[in-house]
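S.K.: Have a look at these structures, which come just after this line.
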Structure P
Amino acid sequence: MCYRQGLPTLNLENVHVACLSGDNGNGKTALLDSITWVLWGKARARTQEELIHQGQTSMSVELDFLANDQEYRVTRVHSRSRGSGSGKTELNLAVLNGNQPTSIMGNTIRDTEQQIIN
């Protein structure tokens, strides 16, 4: 994904259907990649390292969503390894009560991803 600091928040609250349109290279697919990556750890890139912008050491995506009348926040961060290897990924899932997040993470990334699916 090609974006760095300063990216504005995309608020889709009260939007029931959205159409992404624009010229090639304007970020439509990057937006969808960021959503699938933060939720399930999957994107079009072969590795998470390829998702990090050149010259940067990490990337993160935060997504607030509503499911069954409960608001959640999921955050995924991936940092490059200092040597060879696949780097480090962190995943956090929280219930939002107002602006106050309460973590409901599993013991592992896989456990937390399963909680997101359920």
Structure Q
Amino acid sequence: MDIGRHHQPGSNGLTLDREGRLLINQHGHRRVLRVERTGALTVLADHFEGRRLNSPNDLVFRSDGSLYFTDPPFGLPRVFEDPAKETPWSGVYRLEDGRLKLLTRELRSPNGLAFSPDNRTL
């Protein structure tokens, strides 16, 4: 798949879901996106509690199908000091059944994600 045709403004994390669809963390558009089999784009997350995400970075699926991703401001021009930064934290989120949940806001620069083989440790 050529992700360039999906107008990627500084994408970072990429993964495939159980159905083989591509998920993309878009820094520039500040969202998590899924490319459908038809080529249509579906926004999965771009806001939390009314605030735009910073710049979603890395993402990983847990074996139960829930999606986890980091949201540091690395894709914003002035990073932590950028005036467009709407959340005062860099979060780690879980997206499950269309619901976005903030798991932690205590990490300054959350980045790569992986699960232990038994899925107990992120």
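Every read-out reported here was derived from the displayed coordinates using simple, explicitly stated rules and does not represent laboratory data. Being a predicted model, the structure only gives us computed values, none of them experimental. Cβ atoms are built from the backbone, for glycine too; each structure is taken alone.
S.K.: Of the structures labelled P, Q, one was used to calculate Rg/Rh (Cα atoms, Kirkwood Rh), for residues 38-77 alone, giving 1.08. Name it.
M.R.: Numbers: P: 1.08; Q: 1.02.
Label of the originating structure: P.
S.K.: Quick check on the output: 1.5 is distance in nm of label points 7 Å out along Cα→Cβ at positions 30 and 102, derived from one of P, Q. Which one produced it?
M.R.: On the way: P: 3.7; Q: 1.5.
Answer for the origin of the read-out: Q.
S.K.: Tell me which of P, Q gives 106 when you compute volume of the Cα convex hull per residue in Å³. Please list the in-between numbers first.
M.R.: Working: P: 136; Q: 106.
Traced to structure Q.
S.K.: Next up: A value of -5500 was computed for helix-only ellipticity at 222 nm (-39500 (n - 2.57) for each DSSP H run of 4 or more, over all residues; to 500); which of P, Q is the source structure?
M.R.: On the way: P: -5500; Q: 0.
Going through each structure in turn, the value belongs to P.
S.K.: One of P, Q was used to compute mean count of other Cβ atoms within 10 Å over residues 62-69, and the answer was 11.1. Which one was it?
M.R.: Values: P: 11.1; Q: 15.0.
Attributed to the structure labelled P.
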